[in-house]
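Dropping the structures in below, format is structure tokens.
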Structure 1
């Protein structure tokens, strides 16, 4: 074999080694030109969960985290998502808090037991995944449900023709001459959410952001749950419609910000507070499973987690 043949063989072997290195580099996400990891490869974490009580999971065992007043469960949907994705404890921050509003994303929130720092303070340029479930407290949905249930109990106890002129006495408290107070609050909350999503982008520019909607509290048929959640028929329809309107706003703001909206309503249909104890995701006024009244139980949080995981997979 002449010298040129030996040189050619060495050259071929050298090229083979180089090609193998390039292929290995591509498979493991390493840029062979720079030796750095490919920043575009999806990472499961660090993961930060932001949100209110539908995120934190009050009274669902086991309660954990600080401050205690935030009522976080280690079986809420962020915890389930983190476990399923294999996010390590060091890369998982759940800063959701019961009673949180959009303002509490950027300012400390006082609870009945401790103060929760501004939720966005948990974000950084390292953050790769963010879930946000918020808005219900901003529109006062909890107090609206309480008022409607109180009036619904009177409606059912006395009969509609004695004290009330129609089957939606609570709706009249919020709708005056065609102006709907709850609708106005939803619109105002949308503007706040738009600004909050911009702040999330600023704090965590490399993160994938998922805005998580609310599951169905009431059935679409427009009825309450008897003693468990008494409502006049028209008010049950009104509350159901306001819940869907809130979700529509959340979807619109998420899409406008380039985030992904997670639909938890569709998979929750048939699992509302009026459904059977074994199948419900939302507990009625007197919970039969460990959970706060008119809030998701462990099944509900699992269902919401499944919806988030599907969105991430898509």
Structure 2
């Protein structure tokens, strides 16, 4: 991989361009600095909106992968890598999925989550090795996250994933992103130059985080991890989530606190099962059977039960 060519491409990247609206920001009072940052941030959701069709297409492939036992793997460097790790780490407690179903990889490894690892993103072979270490295969989906689209670590991983025949997506804020050359799904987030030139933890990072939220949340909705707008498959690993689970049961069924408490315990602390048990007046075994038949979706389990009556 020609690193010098990558350096040349950055010369013209929008993520590296100077923002004229903030060119004198160092001479402004605090309130005016905040207004400029806030005004620039307002355009981020519109950049995401323009990419919705491409985001939707990627989600369809992610859901298809999940349904066949595949995984979603994010890979990035710096801020982009940290955002991928953050989104992946939130999936098990929020949606009750195994920790390995959504994986975040960052150049430099876990140490890079807290501090920069010099030169880590410049090694394309390291990106490929990171995928090999998790036994990445053709049934998985890889999403490369990089603001400028030039990190060799990400490009190396994407090239390797593509060589296996896996679905590859790219999220970038630069129209000339090199990641787009390797991706089936190209998500362009044109947020424009940053308030501080090249500081892509700002608008670019915000836009990337919004897209990652969409990828996992929408995929999990499609898999039945949400009923209505309630995250009924959450894993109650602490007191707050235990109380949220009981509240979800009440919100979904209209039952009393006492009924929710009893159903929560009888279900083995599984809110989704408890909801079905309360709604249909059935035991845990029957609720588990219905959920399996409904592929984990409460709405489908309810329909199956009513059709059988």
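We did not get these values from a lab; they are worked out from the coordinates using the rules stated. Because the structure is a prediction, the values reported are computed rather than measured. Cβ atoms are built from the backbone, for glycine too; each structure is taken alone.
Observations on the model:
- helix-only ellipticity at 222 nm (-39500 (n - 2.57) for each DSSP H run of 4 or more, over all residues; to 500) from the coordinates reads -16000; which among 1, 2: 2
- Given 1.02 for Rg/Rh (Cα atoms, Kirkwood Rh), for residues 220-299 alone, calculated: source structure among 1, 2: 1
- Highest-scoring entry among 1, 2, by distance in nm of label points 7 Å out along Cα→Cβ at positions 148 and 180, is 2.
- Answer label among 1, 2 for the case where log10 I(q)/I(0) by the Debye sum over Cα atoms at q = 0.17, 0.24, 0.25, 0.26 Å⁻¹, for residues 108-195 alone, calculated from the coordinates, equals -0.70, -1.18, -1.23, -1.27: 2
- When distance in nm of label points 7 Å out along Cα→Cβ at positions 84 and 292 is computed for each of 1, 2, the largest belongs to: 2
- Structure with the greatest value (metric distance in nm of label points 7 Å out along Cα→Cβ at positions 228 and 244, set 1, 2): 1
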